[in-house]
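Nothing in this text is a laboratory measurement; each read-out follows from the coordinates by a stated rule. Bear in mind that the values here come from a model prediction, so they are computed numbers and not experimental data. Cβ atoms are built from the backbone, for glycine too; each structure is taken alone.
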Structure 1
Amino acid sequence: MRIAALLGASGATGQKLLPLLLDDPRYDKIITLGRRATGLRHRKLEDRVVDFENLAAGFDGLKVDDCYCTFGTTIKIAGSEAAMTRIDHDFVLAFAKAALAAGATRFAYLSAANADSRSPVFYARLKGRTEEALKTLDFADLGIYRPGMIVAERTDRRWAESLLFPALPLLDKVMIGGLAKFRSIPVETLAAAIAAFSMQRGCGTRIHHWQDMVTA
């Protein structure tokens, strides 16, 4: 019996990913960890309401195989760089380490196209630092997904997204070569690409860019 755990089920990508995991015949159970239950009913779903300061408790009594992390926030919501670091780095690492302790050997992480631990841009640097920390853990397979702008309906849409969305079809056309990785991607396409991780056993550490995800 294969079991997967998901952190970030309430987010735009997580909401699209969860049904795909539930429909995946490779999994007999999907565990979600969050501040509140998803509200979904499914024979394979188990919601676990957790305190993010003690994510390890969410794995009590669990033996898991694969983990998916679509968890993250924005500087606007977090309120400060320190608070965002706590969420996007510390909680993600706590989830990963607790998953390892529960037997997980495979981990999929939603990052960002500009992730770079040496970037002068805080957001890119934070995502890059999180990626580097995950690489040091003992996962047999680590899938890192680096989308550009995610096209999704959000109640908390960022102002930059509202300005750019109408222009995305044109912008995507001029992003060629090395810039192609920054092209926009529909949230449904992104979720499907992450869900395909369940079939990619033995892939080691792999970074997925736009081209990889739209052809998954």
Structure 2
Amino acid sequence: MAGNTGNEADLTARLQACYTGVVHDVMRDLGLRDFTLPHDIRPLIPEKRLAGPVFTLSGHIDHNADPHETLLQWTGFLGKARPGTVVVCQPNDATIAHMGELSAETLQRRGILGYLVDGGCRDVDFILEIGFPVFCRYTTPRDVVGVWLPDGMDVPIRIGETDIHPGDYILADRDGACVLPRAQAAVIVTAAEAAVQTENKVRRAILDGMDPQQAYLKYGKF
């Protein structure tokens, strides 16, 4: 399966060098709305920033599911997730873990950049040990076996108030997560890079003694 294109890899690296605060401000100034994910989706490894194009996954609870079928479908997803992407999952569930030890290592070895789920995770100590970036709402030892089935891959999903489409970009850090529409991602990243440079000028000016209001008026940013 093909990995990131050159353009995707370059944009991912540039986005990785940004942070959610500046990306948020750029998107707000562009008139975009509903692009931040719920604030209780948090990183297992706070120092790990997550950035890249999105591969989506959705699923649902089925208490009558055959255990073999749940594992068959889950391992099918693990084999189909596209290298060079961030998997973003809407499990439509708040009771079980939708990521764990072997799955995290499998995705990492296949070149997946990280995993963000509007749900749960388990085997946290192991995931911390291998350093695979995971963002989730909660942790629990309960897993997918016999109770949860994937029902869509690379399809539009919705988390909170945010619609997420395959190929959109995501940036997540310890402040939260922003989803960048694919068609505007390059423009947003370029503007964020420029904003960082302006912020650096404001910072230097204030450290050199300039009044903060004067610094804001001079550079138009704070």
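For FRET efficiency 1/(1 + (r/R0)^6) of positions 131 and 203 (r between Cβ atoms, R0 = 35 Å, to 0.05), the calculated result is 1.00, so let me know which of 1, 2 that is. Structure 1 accounts for this read-out.
Of the structures labelled 1, 2, one was used to calculate relative contact order in percent (Cα under 8 Å, 6 or more apart), giving 19. Name it. Value 19 for relative contact order in percent (Cα under 8 Å, 6 or more apart) corresponds to 1 out of 1, 2.
Of structures 1, 2, which gives 23 when percent of Cα pairs over 32 Å apart is computed from the coordinates? Working shown, then result.
Numbers: 1: 13; 2: 23.
Considering all the candidates, the number was obtained from 2.
Using the calculated result -9000 for helix-only ellipticity at 222 nm (-39500 (n - 2.57) for each DSSP H run of 4 or more, over all residues; to 500), pick out the matching structure from 1, 2. Of the structures listed, the value fits 1.
Have a look at 1, 2 and say which one yields 7.0 for mean projected area of the Cα convex hull in nm², for residues 19-98 alone, as calculated. Mind showing how you got there, number by number?
Values: 1: 5.8; 2: 7.0.
The value was obtained from structure 2.
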